[in-house]
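Dropping the structures in below, format is structure tokens.
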Structure I
Amino acid sequence: MKHIVIEKKEQCCACGACVSACARGAIQMKADEAGFMFPTVDEAQCVECGRCLDVCAFEQKGKGANGAPTVYAAVIRNKEVLAQSSSGGIFTALAEAVLEKGGTVFGAAWAEDFSLRHIAVQSEKDLCKLRGSKYVQSETGDTFRQVKELLKAGEYVCYSGTPCQIAGLKAYLGKEEEKLLTVDIICHGVPSLKMLHDDIDYVTGGNTAAVKDIRFRDKAYGWGVKGSLTTGEKKKKYHAGTSPYYFYFLKGEVYRASCYRCRFPAEGRQGDITLGDYWGIRGEVINKLNGAHPDRGISCVLVNNEKGKQWFENVQNGLVYTETTLAAVQKRNKQLVSASVPLPEHEALLGGYTKNGYAAFENGYKKHTKDHIVRGVKNMIPAGVKRKLNDLRR
């Protein structure tokens, strides 16, 4: 059989490369019982060309992986962009540089129904759609094909996504493209969109239709893992103390199976540049950032190859930055070292969700009252005080 067959769920990351590669349109992504997307093949349409196998990110092991990075702590100088960004705003700086060359930027954006899809942006005013952390899997749709056409036309392109999405894009393109800048994020893993929609229904008391905005990271509450839901004119806190989904996401219990078998920490970064939060940043690094306020967000930036170096140099005038070490960043970004590990609750939680729906999340969540109280108390401690305490412990 010369077409893609997913025998085990951990063998598919749902990057969408196989769908894009099929000239016959014989492959579609369909959700399983838990809402995770997998490719299905219409054998009546399939001519068994094998192209879907050629581009499978799980078959293309080692391809596109980069070597040892140069690592920075960095913050964008534009205060307005910084306030709208989850961490230090570096993605916007890179995206603007591509747009200045008449290029196109791709990233994950909310649709009106709060599904998450990769879209193309060609103006600075639309970059706001791509900013911010979104703790759910994005559908790449036909964006890989769009990228290929733009590159064929000689245009610059920036594509941001998870490491597996970047690997899928590179496998689909089949060669290194000079005018393509790839930016991957430090990814823990992804729950399904179905889980998120069920959670929004739970948190809003069934008033999902009234939701106007979702932010997993809202800097109105400081730089951290605290978000908000906006319904009409009212904004409410959305975090691990109010949402079972958010709680289990941070615990690493509700990711798709492939996330626990992620090969990219071992094989190397897929993007030309990797972006993440510089969690646990210490005083000596902060002092080198010329007054950048750590409570407003600081990015760690991994420049993975020569192309990434050139693009980073291109945006440096708009940044406050200092070089640091990979080891320092890895301390609080374990996904740079190894894949997420499912805790004992994972199988029962996922099985319960498949069988009984969101009640499994609700019931499990109620058993963690102590965790919620401890987290709530910790959140009351100012971030600056936490940093000083951590520095004293070291």
Structure II
Amino acid sequence: MIGDGWDSDPAVRPSDAGDEPACRRRVAVVTGTRAEFGLLVPVMEAIRDHAGLELLVIASGSHLVAPGETYCEVKAAFGPRVAALVPMQVAGRTGRVEDCESLARGVARFARAFQSLRPDWVVVLGDRIEAFAAAIAGNVGGWSVAHVHGGDRAEGIADESMRHAITKLAHLHLAATPQSAERIVRMGEMPEHVRVVGSPAIDGLDRIGAMSDEAYRELGSPRALFLMHPIGRPAEHEKADARAVIDAVADRSPLALDPNLDAGREGVIRAIEGSGVARRSHLPRPAFIALLKRLAHEGGLLVGNSSAALIESAAIGLPVVDVGPRQQGRERPGNVVHEDRAATEAVRRAVARALALDLSRREHPYGDGSAGPRIASVLAEVDPVAPGLRRKLCRF
């Protein structure tokens, strides 16, 4: 657990309680992973810069777990705005039962953090257990919950179930696409509480250039990026599939990034270690986006099952091979070639198809890159204690 001199269960800085004028709405934004933090940065920045809002950042989940410990990036970006730490996972322990235990710890610790910080809004993104724990604590504890990227479909491990469960716990829905917003309404949520804001993953992409020659050489000048997360199966199954996909792009000097902290992670790690390919545990988001842009310029591609393949890569114009069921149901723009089977020859054929795509007139459904300011405006506009908001009813 990372300290910084704060009480750690959860760590709350009491001095933050009176930093801003009382008229500002206090917005607690929960971040639990490196990937979701990158998406939340423009949201946090827009909240921080909004005259009617006060930003409180709560770092949780894999940010606090060795060896990644990406909390340092959260602290570097938002410094005194990091108001609490909520440890959930235990280093070296992954699995479905371990996720259940982490979820239980998270619910209790988020509740205590919210009690100390007194937020007007609790903001969560996506479908992971950190967001789920915060949404449960917020809803049951009587705080208003706003959910970003609700209504999407993506199979993952239990991602689809958790995302839609968070929708039913949330009071305000900040959907990335019209299709997702429509799905939320069909789930019985009140249309007036659903807003289409775009995906914050698109925000700021145009401000990041392609990776420099020097930085690109330091990564081995890859022409393929391997980013494959486990889907909850035994480690040996995850290892076999990951190795088959790596073998399919072995002639493209691939760079492999470590997977997220889900059940089966150790199998993917062993596949990467056994393949001999270049490996990085993590790239900060600016470097990650710069690499995607460099790959697009170099005739490269991304292969695996990351949502970045379907969202950021679509906006950048990078060809992608999406392997397996993890993103099943998510909207797939024209840069994506899907392959059901994690078999080397099948993935090789999919790579050839992806590299032959004409992306000169690419389109995607994820907005115009202004999701962060839109979200901040909605949080300032909507009264978090308005009648009918917290006391939820299904409209059907």
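Laboratory data are not the source of any read-out in this text; all were calculated from the coordinates shown. Quick caveat, the model's predicted, so the values are computed rather than measured. Cβ atoms are built from the backbone, for glycine too; each structure is taken alone.
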* Comparing relative contact order in percent (Cα under 8 Å, 6 or more apart) across I, II, which is largest? -> I
* Asked: distance in nm of label points 7 Å out along Cα→Cβ at positions 166 and 238 computed as 2.0: which structure among I, II?
  -> II
* **Value 3.2, calculated as distance in nm of label points 7 Å out along Cα→Cβ at positions 198 and 278, assigned to which of I, II** => II
* Where does the value 34, 23, 20 come from, among I, II, when semi-axes √(5λ) of the Cα gyration tensor in Å is the thing being computed? -> II
* Structure fact -> distance in nm of label points 7 Å out along Cα→Cβ at positions 150 and 270 gets 1.8 when computed on, of labels I, II, structure I
* Structure fact -> distance in nm of label points 7 Å out along Cα→Cβ at positions 118 and 214 gets 1.9 when computed on, of labels I, II, structure I
* From I, II, which structure was helix-only ellipticity at 222 nm (-39500 (n - 2.57) for each DSSP H run of 4 or more, over all residues; to 500) = -9000 calculated on? -> I
